[in-house]
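Asker: So, here come the structures, one by one.
Each value in this text was obtained by applying a stated rule to the coordinates, not by laboratory testing. These numbers were taken from a predicted model, which means no experiment stands behind them. Cβ atoms are built from the backbone, for glycine too; each structure is taken alone.
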Structure 1
Amino acid sequence: MESTIKTTETFYHNLGKLFYAIAFADKAIRKEEINTLQEYVQQYWLDYDDLKDVFGSDAAHLIEIVFEGVQAFEETSKEMFDDFIIYKNEQPQLFTKKVKKLIIETSKAIANSYAGINKSELVMISQLEIELNR
């Protein structure tokens, strides 16, 4: 899925925050959620564009790096979610129908990967869908 929209490392950084927020909505990160994120990055996000990070790796790997690193920031799931929404509102041109669909699919897959989607994850995904469709 080659994109014609010029993304940046910040785009992937904010996706990492969002996917962490979804996974951490229930106050726990499960191995299954991490595995699902890694699968989606490999299967879908790496093909999104050809942006490279400063080390020459596909910038989509920043999704995983940020996801794994944000625990050290001790921010809440809501703070991470809100950061993503602010970024989305500042960069609306990056959020095409295709990318919005992939964001929702990735979020649902992460939430569903451990014992199904729980209430807190469902609420956050619903809020995400509303925000992406504005």
Structure 2
Amino acid sequence: MRTAVDSSILLDVFVGVGPFVGPAQKGLQEAIAKGSLIVSEVVWAEVRAHFPSEERFRQAIETLGITYEPSSALAASEAGRVWALYRKGGGKRQHLIPDFLVAAHASIHADALLTRDRGFSKRYFKKLNIWDPTT
């Protein structure tokens, strides 16, 4: 099983502060036990921003066995299509295109998305297997 991991989960673990650290760690452990972990370029960039150096970032990523998998053109197109539906339906700018890129990437390149999603991905990516370790 390939699990795409969202930034929220990785930052919970890497920053190590807050109420979601334990559930995020457990979710990652379960995902690793079931198969492999992947991240998109959006998640890669968002998480990298929280590290003081490339070396420390790479060490953290490698410790978890995370693989960088760029989005395909199909995933990027799907993100744009769904974001347009969101905006036409009155969606505010609360969810920006990166949120849609992460979910579309997972729907095309993985079997599940490990995220602290609050219903956004489930609402707009109905076929995507969402795994929220905090629930």
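Asker: For Kirkwood radius over Cα pairs in Å, which of 1, 2 scores largest?
Answerer: Once Kirkwood radius over Cα pairs in Å is worked out for each structure, 2 has the highest.
Asker: Oh, and also: Which structure, out of 1, 2, was mean count of other Cβ atoms within 10 Å over residues 62-69 derived from, given a value of 19.9? Write out the running numbers ahead of the final one.
Answerer: Numbers: 1: 19.9; 2: 13.6.
It must be structure 1, since only it matches.
Asker: Could I ask something else about it? Given a value of -17000 for helix-only ellipticity at 222 nm (-39500 (n - 2.57) for each DSSP H run of 4 or more, over all residues; to 500), point me to the structure among 1, 2 it was derived from.
Answerer: Working: 1: -19500; 2: -17000.
Among 1, 2, the structure yielding -17000 for helix-only ellipticity at 222 nm (-39500 (n - 2.57) for each DSSP H run of 4 or more, over all residues; to 500) is 2.
Asker: Follow-up question, since we're still on this one. Tell me which structure, out of 1, 2, gives 16.9 once mean count of other Cβ atoms within 10 Å over residues 38-45 is calculated.
Answerer: 1
Asker: Given that relative contact order in percent (Cα under 8 Å, 6 or more apart), derived from a single structure, equals 38, which label among 1, 2 identifies that structure? Walk me through the numbers before you get to the answer.
Answerer: On the way: 1: 38; 2: 33.
Computed on structure 1.
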